[in-house]
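Derivation of every value follows stated rules applied to the coordinates shown; laboratory data play no part. These numbers were taken from a predicted model, which means no experiment stands behind them. Cβ atoms are built from the backbone, for glycine too; each structure is taken alone.
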Structure 1
């Protein structure tokens, strides 16, 4: 099969005059919008998706100036599994979607049973030229966490949505039930893995409990996106999230009901239409069993 039958050109770049020669692997990161990272570009080169003056480029090739560098994308869908799992779609257009991730499923990974492998059968195929064969999750929710997950449906959308996350222009809202006495609302700025991390929390309801002292319904707003940030921050102040097997207090970990953490809302300006996208997903039934008035 010819190269043109398997791949389509998505971007090109004319190299200006250079002061010194540079290896292709060092030159290309940052010149294309579709793939901006050094690791991503190295993978593209290894897959033969980068051409120099019409010829396949290699990492050790030297760029001297004046070359035309092209980036290609496969026309053939990756041979990945698709699973039959009904996912609630909260918002969808040709560029992006927001789905309600169930608790107890990985967002992505090497396993077959992931939410990513269910997206193609739950979302409509984009009509845009750079439509992805398989819609791509933009961020992650932990395995036991439910709620709003943002998905890109085109190459450009994935890039733009990732940039919104990097620039912290996407507002995320979570609800959780925590244990122990919480006296007031506030902000947590404790570092995670030597990186800044900020979480706002607001107490909404309290329920006295003989075993847990108190169960608290709280609203959480993360300003950074560190791994397990909300779980670590609440546990660090002595109020772990109910059902947290990893960060919970010994002897006070609820078994069999899962983690009481729900990603309820996403709010951002649509990168293509400029419209405000704001979604709020109602709390799971297990929350309402404890706090009946919500």
Structure 2
């Protein structure tokens, strides 16, 4: 074990338990400990994986080479900063923080200690997104639908921060322009927070993105479509499928539409995310989603909520 990369997981609710599961099965990684404010939950998740368990995350300080943080959003800063200040790399689940001020505090701590701060925008690691990223070029219109059933998680934040922020991160990574204007509407249906929302973003380069996110739908839909000159790209996040169609113009002939499904090697996006973080933490390379990129998605999400 002494040669293995020591890692801990803080918060093992809906998502954190999957962090622990994946990390415990990676080569050259030792899941040292699992921490959760509910000590019995930590024991339930970490015990079978052979990890030490605790109800106090601070016990991991000095015992690990890196940590992942999957606690409620409001606690991200308080949990992550002590590790960052000690130069211990941290992956924080999305959204990076509840407020921009908290995000800045975490980014500043990482910069001061020259350590890695990664953000868990899992869709960046979706194989279908990876396949499409080399095809999307100068999109003019983007349509997004992310619909899910009423959950037992993330009800401490609006649906914009819970679900829509996934797609905001993807769009911001693929559109080479700044957001100019935002129109948005949101409705609290089953909770006192916004449960269904629609946002229309206009970028400085003229691109428009229309996003709908809901956590009160009967059907689960996770799709994004890009329309650009002479091409159409459709991604189904859940099925890890990508289709590309292009307009092919012949010499004086009627143009044809050609294309179809792209080859996509299916893999669990969260596993890719964990591997990316560990590689960055070990080597000092930049993670797929940096703290600054996580903040940018948080900024646009905050602007959307303010427009509501």
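One of 1, 2 was used to compute relative contact order in percent (Cα under 8 Å, 6 or more apart), and the result was 13. Which label is that? The correct label is 1. For the set 1, 2, ranking by mean count of other Cβ atoms within 10 Å over residues 18-25 places 2 highest.
Please compute distance in nm of label points 7 Å out along Cα→Cβ at positions 34 and 162 for structures 1, 2 and give me the label with the greatest value. That would be structure 2. Here the criterion is mean count of other Cβ atoms within 10 Å over residues 122-129, and among 1, 2 the highest value is seen for 2. To which of 1, 2 does the computed value -9000 (helix-only ellipticity at 222 nm (-39500 (n - 2.57) for each DSSP H run of 4 or more, over all residues; to 500)) belong? Structure of origin is 2.
Assign the value 1.19, calculated as Rg/Rh (Cα atoms, Kirkwood Rh), for residues 218-257 alone, to the correct structure from 1, 2.
The correct label is 2.
A value of 0.75 for FRET efficiency 1/(1 + (r/R0)^6) of positions 98 and 282 (r between Cβ atoms, R0 = 35 Å, to 0.05), calculated from one of 1, 2, originates in structure 2.
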